[in-house]
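Heads up, there are several structures right after this.
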Structure 1
Amino acid sequence: MQKIKKENPVALSKIKKQCLSCGTAEIIGRRRYCSIECRQQLFRRLQILVGLLRALRTKYAAFFFTKFSIVLDIKPQGSKNVYRFLYHRPFKQKPSQVLSHMTDELGNVWWYNKKRTGKRYQASQHVFEQAIKKNIPLDSVIPIEIKSPVRIKKFLTSLKLTTDDLQSHQAKKAVKSAYRKEALKHHPDRGGDSDSFRKVNTAYQELTNWLQSPTLRLRRGIPGKWCFDGNKWKTPLLFFDN
């Protein structure tokens with residue numbers, strides 16, 4: 001088994017415009033993957049990994065990759081430890097290919113020791129002995145919840161506001177202040193454009209209505225990492241999802 005002991009991995013998927021499946025730096029706009037095939041390849045490998053995770057009685061797991069390695073963190077049920085498995089990623093080899101090797105090797109270790117001892121627990125312990133670290137922070141594998149406003153993005157843009165402005169305790173004040181600023185800027189009597197002025201007014205009304213009855217999208221996951229919640233894999237949360 002190939003290991004790298006000195007590296008501080010930063011998930012490539014944290015960087016905008018990089019494929020969540022292979023990290024390609026091609027310009028893909030706001031798409032998450034460079035191609036459907038690329039997404040399917042990694043997803044299939046993650047699904048195959050689920051069998052091993054369940055054999056290890058995994059409560060949470062997280063998967064991410066860098067240019068040089070892939071990383072899998074596992075927290076078993078009833079354990080306070082998070083075990084990290086890190087494999088070298090050969091030049092130009094996709095994360096899905098390395099993940100396949102990792103799954104096969106760890107799976108073989110589990111099955112060999114299960115047949116040898118007849119005990120699933122001991123087989124799992126032999127797998128965890130392959131981990132390079134056992135003191136990984138618990139929050140590195142526990143999904144977080146992110147709430148983001150829906151159907152109002154264009155109105156925020158019109159008033160030059162962000163979702164953070166709506167999630168603050170001063171949301172109404174921020175909307176009103178932004179409206180006044182943009183209204184003065186685009187008012188026809190001050191040399192502004194009438195169409196832009198109408199958009200500002202519409203945006204103010206829509207955001208005011210939204211604040212009275214907010215509609216939010218709830219997402220669970222981990223920024224920059226694929227995460228397993230004991231049931232299924234969830235795609236990485238991206239910084240521009242909000």
Structure 2
Amino acid sequence: MKLYRILYFGSWGYGKAGLEALVKCQNVKIIRVYTKKDSISKNPYCNMVYDLAIKNLLPVIDSNKNLMKKEEFESNVIGQGEIDFIISCCYERIFSSKILDLPKITSINVHPSILPKYRGVKPLENAIANGEKVTGITIHEITQGIDEGDIILQYAKIPIKCFDTYSVLYERQCHAIKNILTRFFKKPKYFIRHKVEQNHSLATYAPRINFQIADEDTAQEIRQTALQNTF
């Protein structure tokens with residue numbers, strides 16, 4: 001059995017979901033985990049990836065970009081030796097070409113939307129605010145353009161119902177992240193060979209929104225707030 005050596009970059013609940021999936025893949029060896037650690041924040045999502053890495057005895061680096069400068073970060077990543085994949089899931093840094101060229105196979109990102117729709121940092125929030133009825137998860141190659149790389153694998157069947165809360169929708173996406181990464185590593189080279197270019201003319205974007213969303217807010221309430229904030 002081929003054992004794929006990976007470097008994992010992730011944070012928050014999405015990042016935790018991705019790491020949980022990879023830990024269970026028998027053909028994956030996680031060389032190092034890069035994430036942000038916050039000793040002050042009381043947000044329960046903040047240190048999920050760091051804590052999970054420690055629990056599973058994985059080498060982990062606090063790569064907070066406010067503490068680890070770009071040069072130190074790149075040197076640390078490149079110094080990990082021969083790897084097959086870089087995998088990113090809800091990670092705060094933009095990768096340079098030096099890092100993207102490092103893996104023998106490719107660098108991939110797990111993005112919580114149906115690309116090319118909702119490229120950017122807040123895809124779920126924007127999808128709900130815009131009244132979308134469905135969302136999904138996309139695995140795509142990482143390029144210098146934000147969420148613009150070829151689509152390797154996609155799941156586009158996560159419903160957004162009026163009375164679903166934000167936390168329920170977030171957890172649905174986390175579950176889908178686990179499933180899509182597990183599926184990918186059953187035959188990664190096959191999926192990479194069959195990748196497809198995004199239709200860039202259909203791209204939409206997901207910037208930070210100008211109001212707060214609570215876990216218990218429903219999709220209907222979020223949509224109504226979004227409409228009120230457009231006037």
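If distance in nm of label points 7 Å out along Cα→Cβ at positions 101 and 133 comes out at 2.1 when worked out from the coordinates, which of 1, 2 was used? It must be structure 1, since only it matches.
With distance in nm of label points 7 Å out along Cα→Cβ at positions 21 and 117 as the yardstick, tell me which of 1, 2 scores highest. When distance in nm of label points 7 Å out along Cα→Cβ at positions 21 and 117 is calculated for 1, 2, structure 1 comes out on top.
Have a look at 1, 2 and say which one yields 45, 18, 11 for semi-axes √(5λ) of the Cα gyration tensor in Å, for residues 53-180 alone, as calculated. Attributed to the structure labelled 1. Looking across 1, 2, the calculation of mean count of other Cβ atoms within 10 Å over residues 93-100 that yields 14.9 traces back to 2. If helix-only ellipticity at 222 nm (-39500 (n - 2.57) for each DSSP H run of 4 or more, over all residues; to 500) comes out at -13000 when worked out from the coordinates, which of 1, 2 was used? Label of the source structure: 1.
Set 1, 2, criterion distance in nm of label points 7 Å out along Cα→Cβ at positions 109 and 205: the highest-scoring structure is 1. Ranked on distance in nm of label points 7 Å out along Cα→Cβ at positions 37 and 69, which label among 1, 2 comes first with the largest value? Structure 1 gives the largest value of distance in nm of label points 7 Å out along Cα→Cβ at positions 37 and 69 among 1, 2. Ranked by Kirkwood radius over Cα pairs in Å, structures 1, 2 are led by 1, which has the greatest value.
Bear in mind that the values in this text are calculations on the coordinates, not laboratory data. Predicted, not measured: the structure shown is a model, and the values here were computed from it. Cβ atoms are built from the backbone, for glycine too; each structure is taken alone.
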